[in-house]
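*Asks:* Each in C-alpha cells, the structures are laid out below.
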Structure 1
Amino acid sequence: FWAGNQFRKFDIRSLRYKSTGVQTIATEANANNVLLFADLPRNKTAFANEFDENGNYFIRNSDGRDDKTEADYANVTFTLNAIPPTSNGDAYVVGKFNNYALSQENKLIYNPEKKQFYTSLLLKQGLYDYEYAWLNKADQTLQTRAFEGSFYQTDNSYQIFVYYRFPGGRWDNLVGFVNLGR
C-alpha cells in the first residue's frame, strides 16, 4: 500500500488574525470568510517533513474562553493550482473533519482558464488537517497520491486488531489490539 504524504494544515483558532495556511480573513455582518493560501500539487516535489495530526481536526477558539460554545463558523475557501490528473474524474478536499466523505459539498470545482480547483466549506474555528484526493470515474478508485504524492518517510499511524474464532464459533472475538505510530 502507498505511504501517502504528511497532511496539509490550516489554523483558524482566531478570526482576528491570520495564522498557519491563512491568506485572508474577512469578517462581515453575518459571515466570516477565510481564504487559504493556494496549494500546489506535491506529487513531483521532494518530501517535506512537517508535523501533522494525521488528518485530525480540533475545534478550538483562541478568541474566547469556551471552545464548545464560543467557537464561530467560517466559510473556508480551498484552492488547488493543478490540472486534472485524468480526463474523467473529480477532485475532493478530505480529512477527518468530513470523515473522508466524497460529497458535493467537498467536491472541488475546476476552472480551466485559471487551471485551478476550488471550493468553500463551512467549518468551525479550530485546527484542521486536510489533503486533496482524485476520484477516477473510470475505475472508481480514489487516490491522494495524484496530488499529494507518496513518500516512505511519511509518519503514519496504524491500528492492528487481532481476532480469534473458537472452533464451532459463530463470531470473532477481539483478542488483541495495538496502535503503532504516534
Structure 2
Amino acid sequence: MTTLHKAAEKNQAATARELIAAGADVDAYDGDRTPLHCAVIFGSVDVTMVLIDNGAKVEAGDLHRLQTPLHFCADRQGHPDIADVLLSHGANIDVLDGNGNTPLYMAAAKGNLPMTEFFLARGANVNSRNHRGETPLDGANSYGHRKVVSFLQSKGGKTRREIDDEERQRKREQEKSTPSATKNASEQPKQS
C-alpha cells in the first residue's frame, strides 16, 4: 500500500497534499484500487477533495471488477457527501462496472435505501439493466431488501421480466399494425 493510499484511508488531507506536492501519483494503483477508491471506502471526504483537486480520475475503475469510486459509495454504509463531490466533478451516475452494474444497482442489491434514494434523486436510471439483464429492482429482490423493493417500485422500477414482457407486447402490437398497413397500401389503385 502506498503512503498516499494510507493517507486516504485515514483522511489525512495535509499528508495527502504533501505527498502529492512531492510527486505522488494520485491515480496509482496499489493492489487493484487508486487512492480515490480508498478515500471513498473509508469515508475520507477531505482527502477525496484533495485528490480530485489534484487531478484524480473520478471514473477510474478498480482492477478487479472495474468499479468506480461512485460504485463504492453504494456500499452498506454509503457516503452521500462523497458521492455528491464525485458527481459535481463529472462522475457519470449511470456508469457501468465490469458486470454492467450501475451504482444504483449496487445500492439496491446491498439494501442501502439512503443511497438508493440518493442516486434516484440525482437522476439515475431506475430501470438500467446489467449484462444479465437485471434491473436494480431485481437486485433488491434477489437479496430480500423489501424496503428498497417498495421504494424502487414507487419510483417506476420494474423487474427484468416485466420489461421483457412489455417489450414482447410492444413488438406484437407493431407486428399486428405493420401487415395491415402493408395490405392497405397494396389495395390502393395504381395510378397510370
Structure 3
Amino acid sequence: MNKKILSAKHWQLFTLMFIIPIVFIVFGENIISNTLSKETFIYLKKFFQVLNIVVLFSWIWEIFTTFQNGIIEKTKNNRFKIFFFISLIYLIIYNVFLENIIGRIEHNQKRILLSLHILSIFGIIHSIYFAAKSFKTYKLNKRTKFMDFIGDFFLLLIYPIGIWIMQPKINDLLKKTTANRVDGSD
C-alpha cells in the first residue's frame, strides 16, 4: 500500500473516496447509460465501489503501520492483519461477485453470508480501533487507554466526517516527526 495516502490532503481523500464514486453512481446511470451498455455501467459501478473500499482500507492500514512503527510498545500486529485482510477481501468479493446473486441464495447460505458479514464488520471496527490507538499512542508518546483515543476512534469510524478532522492531524504529526528527524531531535 502507498504512503502517499497519509500525506494527502483531507479534501483529496474525500474526493477519491466519495465525490467521484457518488457522482458516478448518482449521475452516471443517466449520462453513461445513453452511451455505454448496462453491463459496462455495472462494471464501472463495481470498480468505483472497490476503489472506495481500497482507499479506505489503505488509509486505515497506513495509519496503523506508520504510527505503530514509531512506538515502543507494539500491539498485536498479527491479529490486526488477520481481521484487516478478512474484512478487505470479503468486502471486495461481496461487491464484485455476491451483490448480484444475493436474491438467488438459499436460506442456509444466507446464514453463512450473514456470519461473514458480521465478521467483516467486527474486523473493520477492530482495525479502526487499532489504527486510532496507534495514532494516539504515537502522538502522546505514552500508553493509551480507550478513553484517550475514543474521539479518534469515532472519527475514523464515521470516516466521511472523520477525514476532514483526522487527516489534518495526521499531516501535522507527520510534519512534526519529519522536522524532528531533520533537526536530529527525536
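Values quoted throughout were computed directly from the atomic coordinates according to the rules given, and no laboratory measurement underlies them. These figures come from a predicted structure and were not determined experimentally. Cβ atoms are built from the backbone, for glycine too; each structure is taken alone.
*Asks:* Work out the source of 13 here, i.e. which of 1, 2, 3 gives that when relative contact order in percent (Cα under 8 Å, 6 or more apart) is computed. Before the final figure, lay out the partial values.
*Replies:* Working: 1: 26; 2: 13; 3: 29.
Derived from the structure labelled 2.
*Asks:* Of structures 1, 2, 3, which gives -16000 when helix-only ellipticity at 222 nm (-39500 (n - 2.57) for each DSSP H run of 4 or more, over all residues; to 500) is computed from the coordinates? Walk me through the numbers on the way to the answer.
*Replies:* Details: 1: -500; 2: -16000; 3: -26000.
Of the options listed, only 2 reproduces it.
*Asks:* Follow-up. Can you say which of 1, 2, 3 returns 14.5 when mean projected area of the Cα convex hull in nm² is computed?
*Replies:* Working: 1: 14.5; 2: 15.7; 3: 12.5.
It must be structure 1, since only it matches.
*Asks:* Can I ask one more? Out of 1, 2, 3, which one gives 4.6 for distance in nm of label points 7 Å out along Cα→Cβ at positions 54 and 150 as computed from the coordinates?
*Replies:* Working: 1: 2.0; 2: 4.6; 3: 3.7.
Only structure 2 yields this read-out.
*Asks:* Please state which of the structures 1, 2, 3 yields 10.8 when Kirkwood radius over Cα pairs in Å, for residues 22-61 alone is computed from it. Can you show the working numbers first?
*Replies:* Details: 1: 13.6; 2: 10.1; 3: 10.8.
Only one of 1, 2, 3 returns 10.8 for Kirkwood radius over Cα pairs in Å, for residues 22-61 alone, namely 3.
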